[in-house]
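Each in structure tokens, the structures are laid out below.
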Structure P
């Protein structure tokens, strides 16, 4: 028996629906990160940057740009994907999706693809806004784009898992607010971990977000706190883990059919 054909029409329909939902609030979605990014540069760039000449040979204002993008990418990817799958559960339309001739991989591709697309666009908007404040250079543009897409897809998968497990809209916010955001602030988003005392530097290396931010910063300035190989390996490992969990959820119907 031949394998079933890829249902691109179903994937496109789900993807288009999720994108159209985001377009209805596009001005809020774009204005909020633009204003927030500007405030970060006013506070961190002016207050701290004026007292810090450079970090690893890069001006402080430019140094924090990759961290700002990653901070927004983490939270937005998780929220977009978790809300995208939780809302059908909340309204009961998830049963129509489960009974449709759409495979688990096709469903994941559509939902995660839409969430990752929105997050990548957000990251590019932040990069554009940042360019008005500081001179930015991207030494490895292909690596930057690849890491941007990979991180967005990875955390969209993670958000998908949160959306499946959540029992309320409040629970969707718990992981981003209480776990991801603190780890990002402690993961070198606004400083280099080489500035920390040796003991704290060792502890920080157990923070997985360090490897993501470090790898992304390397694509900009060619400098990083950890090797690019470790960063890429950590990101790919998290991606594979989340993808495996999501596929298992659909195959077993865990928290989807109850």
Structure Q
């Protein structure tokens, strides 16, 4: 029997897995790929509902953990792990420690493909940028024989960054409004990648309904859920059907042709 392919997503907050990578997680799980998630925080400071009192970081973190685990069941994730850092402060964590934790998961799981945020953090979110940098470093660390932990060195075959295209940004704006995040008194907004910079575009049309089901598990993050669920099926089909990526590196393929499969070059 052939060895199963393995996909690992390393992300910052609960809901990132559904909003950002729900399509690939649902699709590849259905195809028999083993799917794994490492989430850096529990989103303790991500209260979105201005109409109700904030339950506080501890209670909110516990709630968002439950939401993530519910979404993971919908998406068929094989395993979910938390790194136990605090929402909003990931960029201030000890980098050696964070990188070592992620590298240990990589060595243990031995994923063929790793997916994380792009270097721009999608819209400049410091936690997203931090997990991107930590994950890229951890991929290098996991392959380094000089790094000693409980597992032997392991080389990831392919590393991808999630990216936002103009088309996706417009769809998000329709459903969620404009995303603006002030950082150091400077407003940051969605960073749009030109189509020519996208290396990989995965069609998840058959799994759009499951992605929306997973997203709906994150009710604490969807104050406008009632409005969103009334959007026509065509909207949900369109916004969740395609996910785009930048191939940071691959040990098995390359070139300018746009990939349609994260595991291109790895299938027998």
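Read the figures in this text as sums done on the coordinates, not as results from a lab. Predicted model, so just to flag it, every value in this text is computed and none were measured. Cβ atoms are built from the backbone, for glycine too; each structure is taken alone.
One table, with the values for the structure above:
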read-out	value
Entry that produces 17.7, 56 once Rg and Dmax of the Cα atoms in Å is calculated, selected from P, Q	Q
Entry that produces 23 once relative contact order in percent (Cα under 8 Å, 6 or more apart) is calculated, selected from P, Q	Q
Origin of the value 2.5, where distance in nm of label points 7 Å out along Cα→Cβ at positions 66 and 210 was derived from one of P, Q	Q
When FRET efficiency 1/(1 + (r/R0)^6) of positions 186 and 234 (r between Cβ atoms, R0 = 25 Å, to 0.05) is computed for each of P, Q, the largest belongs to	P
Test item: distance in nm of label points 7 Å out along Cα→Cβ at positions 58 and 122 calculated as 2.1, pick one of P, Q	P
Identity of the structure behind -22500 (criterion: helix-only ellipticity at 222 nm (-39500 (n - 2.57) for each DSSP H run of 4 or more, over all residues; to 500), calculated), options P, Q	P
For mean count of other Cβ atoms within 10 Å over residues 18-25 computed as 13.9, the structure of P, Q it came from	P
Parent structure of the calculated result 0.15, given that FRET efficiency 1/(1 + (r/R0)^6) of positions 178 and 250 (r between Cβ atoms, R0 = 25 Å, to 0.05) is the read-out and P, Q the choices	Q
Answer label among P, Q for the case where mean count of other Cβ atoms within 10 Å over residues 82-89, calculated from the coordinates, equals 21.4	P
Which of P, Q leads on mean count of other Cβ atoms within 10 Å over residues 130-137, largest value	Q
